[in-house]
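Quick heads-up: structures coming right below.
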Structure I
Amino acid sequence: MFYGVAKREHIWNDAQAVCAVLGYGKNGNAVRMLLETCAQETLLATAPDRSQFSHGVSLYQIDHIAWENVRQRCREADRVKLKDAFGFDIREFPYAHLAYAPLVAAAFARIHYKLIPDEFPLKLEGRAQYWKTHYNTVQGAGTVEQYIANAKRLLP
């Protein structure tokens, strides 16, 4: 395991803890979206990061632009909730430290998704397209097909 993750269940526990604080989304599947994103981005923390700081950091591969966007646009209520629950201020957390802070990385990924007005789709195929559109973007190398395959292979 990489990215500060000791056991696979820690990824689920962190995603669950973050969503308990920041919300599960209108369709109640924010934990699933985080887990699938992690499965696609780093194969649930089993793929070592060979391009640290150039393409993204953490088990969610958050790039510098997304990190800055989350820091600047995070709602004050969410910032306070995270500080109260976990003791860190999302606006002050250093980018490089995301590399080995899986709970904080989950919070950044969840806030990133919260800043998008569209809800998470109910079906895997829809979430894969949502990820590609809002997280990986057209410049990213990941594909909808990879996302679906990784989610099916790595998640129950």
Structure II
Amino acid sequence: MRVYLVQHGEAKSKEEDPERHLTERGIEEVRRIARFLANANIRVPEILHSGKTRAKQTAEILAKELKPREVREVEALDPLADPRTWAERLSEYSEDVMLVGHLPHLSKLASLLIVGEEDREIVRFTMGGVVCLERDEGGKWCVLWVVRPDLIRG
């Protein structure tokens, strides 16, 4: 089973836009990532996102290319959410899933899954980037790959 952890794309500042929509650059970088994932034949049944505008927009852009059966808002993906919530939920998943959220939550979740300690930075996230973790049959997680927008040509 794989989980794709996606940090939302670059967003406008709170002063510029209280809703924090994605910037033009953020939109383009997420589109580039989405096309890359689709061309790599990455398929996910669900794309789940936090209720924040920047995460929802990112999920919607990814969904246009990846064509999941469902895209929806879920709880406990906010920046300061407890990573143990999703660590427990993922133990029940058998299908691959994509989670679109924020830092520091995603970093803490990845660390908790991989080494059991949420405060050890195991992987560095970037806006619009994807970290793919894989769980083996014994329930152990590892980093399978990481892709960042700056690594992909337009």
Of the structures labelled I, II, one was used to calculate distance in nm of label points 7 Å out along Cα→Cβ at positions 29 and 69, giving 3.3. Name it.
II
Identity of the structure behind -10500 (criterion: helix-only ellipticity at 222 nm (-39500 (n - 2.57) for each DSSP H run of 4 or more, over all residues; to 500), calculated), options I, II:
II
With distance in nm of label points 7 Å out along Cα→Cβ at positions 13 and 45 coming out at 4.4, pick the structure among I, II it was computed from.
II
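Throughout, read-outs are computed from the coordinates displayed, never taken from laboratory work. Not measured: the values here are computed from a predicted model. Cβ atoms are built from the backbone, for glycine too; each structure is taken alone.
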